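Listed below are the structures to be examined.
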Structure P
């Protein structure tokens, strides 16, 4: 793999930070040329054990990573300062998260709190942030309870994804093991109060969540049965209501496949989901009146096990992170039809599982 000692972002470049499932030194950087979809060669920029999913601070040049630490329990979060021009990362703190299998994280919109989902431990953690974005110790650990229909994957809780509403008043946690999306109220004391829950179909396996830009519709991708739910969120009551369930695979596909990621286009007109096994991206149009979905196309991700897909802030490109083929692939997005088209460009990165897009300096 080609290595650059330094790379400066230009006006037509979008910086990328990539989390991986590599055991050590697992955060990489590249840039995406917004005219062509071409990547710069990848560089290791952050030293962290199996960093996995990343999240950016809403205001400060900071990135947070869930990690697997050499401690008991192994869950952790590390925070890094992002050098604006090169995306080199400087570690500025870390904290244990209090359980096994820290898998996903989200910051509230004000940048005061991180919520972490633990897949192996089946719990949700809360870590406050100081004004400078550095981590404070664990404030609360909520143990999930329950099980569901799949005897191999759902005999206990498996918290898998976190999202906040636009106000930051509510945190939503998708639990693959219990077939729930749990709605927590985030209190001023950095504690979570269980408010309500929405139940997916038995054996669905809720994995990740993505809000529509209007803040009213929430899309839940279900790993085990390869479906996508459109949900209505009532910000006054804090409750979710099911609008629709739709499949993410071709109707004649009968081999094993599991969904991974869901993302809403910045223009609010399309939803994209990744399928691992089928190794594809499903494209859905959104009904502007009711938030329901219509399948438009299903296109290959040009790699194996697309653990993540993301859309750059301009809305011009979709990036597929194919873990098992060790590559990121870029696709042009048509803002009018939602259609995806390969740019012909990719970059080699070991076991990529998450991509975030730092802001330009």
Structure Q
């Protein structure tokens, strides 16, 4: 990938992140949702999977620098989006406010949490701070604890609240995953602090501190723009969390690791659904190459590989999100794929 391609990626990231501000300014906040859940799936179907080729020699180092910095820029973009949204909120009707909140949450959840997920896996302190900041903006700070130290360890087992067993609807799953993930994140932090001789009720407990900081942002929004601004912040955070959990549902639905004695088999590519679609993977920093991510969790997004032997989704995450919201249709499409994979 060239520097020019990196600049195109930056321009697209900027445009997509700030898109809700444009559409709400012309009284059509719903267009952002149309783009995310209709236009992108159509483009996925039209463009199809990518054509893969090795990068020309000499471009690897430049690509690594671009790829490393591109997700970091989203902290500035998401901060701009939320500040502007909070300021706009008092001028909207309640119905407009709700739609706008969902549009903003589609960015902070679909893109912001995706970036936070990528950065949380990096060793750099800067990246992990950015990941935490992005998650605090949607009231889900504990995700950085539970995902890395909980989900990646327990994925594909009954102990993992973020792995949906076959036959569970997305609505039941969301409730289970939200509660179970928070409880386990708290337990992980409490055990870590207890090992150091400290109380779980300290600032060092990120599950606690991240939650408190999210409440501070909610109060700040109310101070800036009153009840409507606070509601806007709550709407976007709520939808961002729901969107994250729908994606969790899609990523591992019905896939289980086998148990031998007191141990589960090692995590393999077959324990995550893979989606090889050019447009949605480009937007989502290759998150849909999820099989390779779980098999090689330290591999950065730009190096994730297509896993042909992994179970394959029939469409990208935006389209599968809509399908998941209709459980009978979801079960009809996915349950036979589980059987075929098994």
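Bear in mind these aren't lab numbers, they're just calculated from the coordinates by the rules spelled out. Quick caveat, the model's predicted, so the values are computed rather than measured. Cβ atoms are built from the backbone, for glycine too; each structure is taken alone.
Work out which structure the value 0 belongs to, where helix-only ellipticity at 222 nm (-39500 (n - 2.57) for each DSSP H run of 4 or more, over all residues; to 500) was derived from one of P, Q.
Derived from the structure labelled P.
For structures P, Q, which has the highest computed value of FRET efficiency 1/(1 + (r/R0)^6) of positions 13 and 157 (r between Cβ atoms, R0 = 35 Å, to 0.05)?
Q
Using the calculated result 3.6 for distance in nm of label points 7 Å out along Cα→Cβ at positions 45 and 229, pick out the matching structure from P, Q. Before the final figure, lay out each step's value.
Values: P: 3.6; Q: 4.3.
Source structure: P.
For mean projected area of the Cα convex hull in nm², for residues 213-276 alone, which of the structures P, Q scores highest?
Q
Out of P, Q, choose the structure whose coordinates give mean count of other Cβ atoms within 10 Å over residues 317-324 equal to 22.2 when calculated.
Among P, Q, the structure yielding 22.2 for mean count of other Cβ atoms within 10 Å over residues 317-324 is Q.
For percent of Cα pairs over 11 Å apart, for residues 117-164 alone, which structure out of P, Q has the highest calculated value?
On the way: P: 71; Q: 66.
Ranking P, Q on percent of Cα pairs over 11 Å apart, for residues 117-164 alone, first place is P.
A value of 12 was derived for relative contact order in percent (Cα under 8 Å, 6 or more apart); which structure in P, Q was it taken from?
It was calculated from structure P.
Among the shown structures P, Q, from which was the value 122 of volume of the Cα convex hull per residue in Å³ calculated?
Working: P: 122; Q: 143.
Only one of P, Q returns 122 for volume of the Cα convex hull per residue in Å³, namely P.
Compute distance in nm of label points 7 Å out along Cα→Cβ at positions 109 and 261 for each of P, Q and report the one that scores greatest.
With respect to distance in nm of label points 7 Å out along Cα→Cβ at positions 109 and 261, the highest-scoring structure among P, Q is Q.
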